[in-house]
Structure I
Amino acid sequence: MTDEIQNLFQHIGQLAVDSVPASEWDMVTVTIRAIRSYVEENVVYVHKEQQPVPKTFIINDRGLEYAERTTPSFEKLRQLMYDEAPFRGAWYTAVMTITHDGKFNTEFEYEEKPKFDHMPVPEAFAQDFERFPRNEESTPDWLKDIVQQSGLHYHKPEPLA
C-alpha cells in the first residue's frame, strides 16, 4: 500500500471524526458505495452507553477545496487502489470503521453488486467497467451480463518481458 493511499485513509478518517456531532462516541463508520458516475455515502456514529443505536450524520467538508472533500477523496482512493491491481477491478463498497482510541479498519467489496439506495442504470455500471476494466476471472456474474450486453472487453494481462 502506497503512502498516498495511507494518507487518503487518514484524511477521510479525520474528516469523519472531526464531524461527529457528539462530544462522546465509541465508533464511527463511513460506508461508500461507488461506481464511476455515482457515489452514495452513509456515515454513522455510536455511543454504546448513551445511544447504542447508530446515529447518521453528514461529514462537514464544505469549507475544503473540492479535491479534499470526502467523495473526491474516495474516488481518488478507488483509482489508486485500482492502479495497484488493475486485473481485479475497482471496489464497489468501502467501509471504514474508526474507534475512539484512533484505530481504524477498512474493508472493500469487489464482487458484490453495491446496494445503492437508488440503483443506477446498467449503462452506468458499463461506464464504470470501461474506466476500471477487469480480467474475466475477477468479474462477477452480475457484471459479466452487463459487459456482454454492452460489447465491452475484459482486461488482458500484460505479457511477461
Structure II
Amino acid sequence: MRPIAQALGQSTRVLTHHFADKDDLLAALLRRLDDVQHEQLRATEGWDDTVRGIGVIVRDSWRRHLAPENIAHTRLVREIEGLAAAGRLGDRAPTFLADRAEFVARALVVRGLDPDQARVKATYLNGAYAGLQTDVLTTGDRERVEAALDELCAVADSWTENAPRTA
C-alpha cells in the first residue's frame, strides 16, 4: 500500500487504519464509484422525457463527464472498466457497468422502442460512447471526436424518430 499512500500524499498508517489491505481499499473504491455513477444517472435530466431526443441526453452527459471538475473521475471510470474487462477485478466488477445499460434501455423504451431492442441499442450506444470518451481522453482531439459523437447522437435519435411514445 506504500505506492498508493505516496500517490495520495498520505502515510501507510492512514491507509491501514481505514483499510485492512489493498483488497479492502479496492472494494471501498468500487463501492464509492458505484455510488457516484448512480448519483450521476439519477441526475440525468430528461432521461424519461419523451420530448427530448436521446442524443440531447448523450451530449449533456458528455459535457458533464468531460467538464474539468469531473475529468479525473471519468478517467478513473475508464481505468476501472479496463481492469474489469481484463478480469483483474475478479467478481468485484462495479454494478454501474450493467446498470448503465439498463438506464439507457429504459430511456429508449420511454421513447418507444421495444424493451429487447432497447437493450441492444443501449449496449451499442454505451460501447460507442465509452470508446469516444477513451479516444478524447487519450488523444485530446476534441474536435474530431465530438464530430463522431454528433454522428452517434444522430444515429441514436433515428432509432426513436418514428417509434410510438409511451406516456
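What follows is calculated from the coordinates using simple rules that are stated; it is not laboratory data. Note that this is a predicted model, so its numbers are computed, not measured. Cβ atoms are built from the backbone, for glycine too; each structure is taken alone.
Computed quantities for the displayed model
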{"quantity": "Which of I, II yields 17.5 [Kirkwood radius over Cα pairs in Å, calculated]", "calculated": "II"}
{"quantity": "Highest-scoring label, criterion being relative contact order in percent (Cα under 8 Å, 6 or more apart), among I, II", "calculated": "II"}
{"quantity": "Structure from which 3.1 was derived, distance in nm of label points 7 Å out along Cα→Cβ at positions 50 and 130, options I, II", "calculated": "II"}
{"quantity": "Value 13.0, calculated as mean count of other Cβ atoms within 10 Å over residues 10-17, assigned to which of I, II", "calculated": "II"}
{"quantity": "Structure from which 41, 20, 18 was derived, Cα extents along the principal axes in Å, for residues 26-81 alone, options I, II", "calculated": "II"}
{"quantity": "Structure responsible for -24000, with helix-only ellipticity at 222 nm (-39500 (n - 2.57) for each DSSP H run of 4 or more, over all residues; to 500) calculated and labels I, II on offer", "calculated": "II"}
